[in-house]
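Asks: Each structure below appears as structure tokens.
Values quoted throughout were computed directly from the atomic coordinates according to the rules given, and no laboratory measurement underlies them. Keep in mind that what you see is a predicted model, and the values were worked out from it rather than measured. Cβ atoms are built from the backbone, for glycine too; each structure is taken alone.
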Structure P
Amino acid sequence: MPDHEPGHSAPVRPHDDAVMNVEKHDFTDLTPNDRPQVQSLRGFDPVYTDIVDYIIRCTHRIWDEKNVGLIYSHYTHNCVVYSSMGTTHSREEVVRGTIQRIAEYPERRGLAAQVIWRGNDMDGFYTSHLGTSVGRHTARGPYGPPTGKVFYTRTIADCMIHENRIFREWLVRDSAAQLRCLGLDLEDVATKTAAAQAASGVRAPVLGDSSRLLGQNPPSESCDLSLAHTNIEADTLRWLHRVYNGRMFGELRDVYAPTIVWHGPSMRDMFGHAQVIHQAIALIAMIPDATYTAHHICSVPCNEGGVKIAVRWTLEGLHTGWGVLDAPTGKPLFVLGMSHFHVVDGRVVEEWTLYDELALRVQTKLPA
């Protein structure tokens with residue numbers, strides 16, 4: 001399945017009304033035992049009744065029921081997984097990483113918040129799965145001996161799936177939130193992680209000229225809309241471009257409802273126009289020459305009303321401003337981010353945005 005299909009004017013979703021929404025449902029309703037298949041799923045295991053059921057149920061079976069071996073039938077042998085801490089290129093790396101994480105946090109539970117998707121069983125599906133992880137640090141792992149402390153963190157995983165197997169995935173974990181819950185020092189962890197990566201040959205990313213500007217010209221007023229398949233997706237791409245590439249932060253007053261609730265990295269929650277606009281400014285202030293690029297967008301109707309939209313994006317530039325990473329280092333930064341927006345009556349009423357602040361700290365310490 002391609003990342004986008006410019007020829008389509010609307011998402012391809014057979015039996016759209018029957019596919020599950022996560023909102024308002026208990027877990028047993030999301031993984032039913034007696035639900036008939038409501039969506040064509042050629043090549044999928046018969047236990048799955050639609051693509052949302054597939055994502056929630058297989059995640060539960062692998063992580064909570066600890067049937068890690070299901071990865072062999074749910075990922076291709078050469079699957080590529082992109083994360084803020086690096087890229088893996090094989091199913092065996094997924095198996096190994098899953099086992100190690102479960103061993104470190106055996107009591108962890110993944111609580112699904114929403115799944116936004118598009119596609120079909122012929123071309124393949126694209127899903128964006130937001131969840132909250134809750135657990136306790138009870139075993140030794142990369143961060144040292146167990147602290148016994150409880151942690152909360154958010155994760156968004158975007159997956160491309162064909163015939164029951166994930167062949168490409170983008171994963172963003174809020175590692176900073178987890179470390180703070182465990183009482184660990186982010187700076188110390190970042191220093192040790194950067195040293196380990198440098199020893200294996202990892203270097204700071206090399207950035208070319210900013211694509212936000214063409215020479216000395218101002219940013220373009222328009223953006224690439226070929227990713228969009230609906231009017232609301234196109235509108236979302238437009239305002240994201242205007243705000244983050246055009247630096248028109250004040251326009252967020254028109255984009256967001258006055259009662260906007262914003263959930264961000266390090267489990268930060270913000271409320272209202274003033275706080276939400278400031279966080280957007282603070283992000284760009286830390287990377288003043290940053291270029292924002294949307295790479296994928298999809299949307300689904302929400303049974304709470306309105307539409308939910310998922311955007312996968314990147315931000316790249318130089319760390320030459322103050323912010324959550326403290327004093328500027330001048331190092332190049334590459335931010336892998338994901339956002340979910342709940343839009344009602346044309347305005348965003350709630351947003352979930354994730355990027356890994358620990359990974360950014362690591363980048364500031366890598367050698368050139």
Structure Q
Amino acid sequence: MRIIAIANQKGGCGKTTTAINLAASLAVNGRRVLLIDMDPQAHATLGLNVSSELCIYNVLSRLTDRKIALSEAIIPISERLHIVPSGIVLSTLEQELSGEIGRESCLLDALNEAPLEYDYILIDCPPNLGILTINAIRASSELIIPTEASRFSLEGINQLIDIVNLIRERLNHRVEYKILITSFDSRLAHSFDMLKKIREGFSHNLFNTIIHVNVKLKEAQNKGSHIINYNKYSRGAKDYFSLSREIISQEELFPMSAITASQEQKQQKQKEVILTLTAPQAKEVFLAGDFNKWQINDWARMEPKEDGIWFKRLQLKPGCYKYRFVVDGKWIKDPVNPNYQMNPFGSMDSLFEVKEE
């Protein structure tokens with residue numbers, strides 16, 4: 001299970017927009033996702049049209065008269081997407097915890113006490129660097145910093161990284177962070193100038209995916225929905241779907257999923273299939289498809305040849321399969337396979353068929 005905080009003390013950077021739509025995109029990719037709204041403004045809660053008397057405050061507060069476990073606060077949005085809502089009462093928690101020992105670990109303790117079965121937990125933080133944000137970062141192993149291509153956002157990144165370093169030093173907790181460019185306006189030369197500066201300063205901590213300005217993202221929030229439900233063919237939906245695929249490509253190795261799939265097929269007649277890709281400049285290539293639940297793991301890694309060709313041997317039962325290659329984190333269809341179909345997000349999945357003898 002990956003726990004990812006989404007934080008930036010600067011408002012209007014697309015923090016909540018990212019939390020909602022990334023969670024939805026991961027769920028569409030077959031991942032079980034829990035979104036925790038740690039912002040007293042409850043924008044993620046409102047953005048998904050959720051209303052509840054109980055919220056994350058009732059989980060973390062010791063003074064509330066309606067104390068509940070984290071699992072009791074979960075509200076389903078869809079089959080794979082759930083949320084723990086927030087409320088304005090959460091703003092009082094900062095003062096409640098001010099004198100508490102271990103106040104930085106309240107959320108972590110709540111997560112450890114709850115038997116949760118999710119692939120991802122995303123935490124939407126408030127637009128400040130207070131105790132709620134520190135709790136979220138302390139509970140996470142990864143941090144996404146949404147930022148606009150502007151000078152003020154660049155200053156905000158450094159301040160947040162200082163907090164990350166402080167948590168590592170004081171609490172002995174390491175968090176890997178990555179910067180996500182949001183609200184990118186490709187019509188402005190200034191946007192490209194700032195993007196260049198951000199890349200120069202944070203080249204190893206920057207997502208390849210860029211979230212462009214798209215009015216459909218705001219319209220979806222106004223309707224109380226995520227972009228996948230509102231308009232899955234929009235630029236915003238494609239950007240967040242691409243981001244989810246990039247994050248999935250960074251998953252730690254889970255060979256058990258591939259082993260399990262193989263064991264289920266042992267008693268069924270199988271044929272060997274070899275898929276290849278010519279990519280002489282690539283450093284790393286994976287093969288993902290519905291035959292391995294689109295997971296990027298050690299099983300999916302392709303082997304290189306000296307002539308720049310990457311290959312993967314598969315043992316598959318007869319049937320039709322969809323697949324894509326992941327070349328250095330970028331998802332592509334098979335360039336030499338004329339058989340493909342559009343997936344729900346406007347990208348193309350390559351197709352092949354394993355026939356009976």
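Asks: Given structures P, Q, which gives the highest value for FRET efficiency 1/(1 + (r/R0)^6) of positions 92 and 300 (r between Cβ atoms, R0 = 41 Å, to 0.05)?
Replies: Ranking P, Q on FRET efficiency 1/(1 + (r/R0)^6) of positions 92 and 300 (r between Cβ atoms, R0 = 41 Å, to 0.05), first place is P.
Asks: Going by mean count of other Cβ atoms within 10 Å over residues 188-195, which of structures P, Q comes out largest?
Replies: Largest value of mean count of other Cβ atoms within 10 Å over residues 188-195: P.
Asks: Further, regarding this structure: Here helix-only ellipticity at 222 nm (-39500 (n - 2.57) for each DSSP H run of 4 or more, over all residues; to 500) has been calculated and equals -7000, so which of P, Q was it run on? Mind showing how you got there, number by number?
Replies: Numbers: P: -7000; Q: -9500.
For helix-only ellipticity at 222 nm (-39500 (n - 2.57) for each DSSP H run of 4 or more, over all residues; to 500), the value -7000 is produced by structure P.
Asks: I've got another one for you. When FRET efficiency 1/(1 + (r/R0)^6) of positions 68 and 244 (r between Cβ atoms, R0 = 25 Å, to 0.05) is computed for each of P, Q, which one produces 0.05?
Replies: P
Asks: Then there's this: Upon calculation of Cα extents along the principal axes in Å from the atomic coordinates, which of the structures P, Q produces 58, 50, 37?
Replies: That value comes from structure P.
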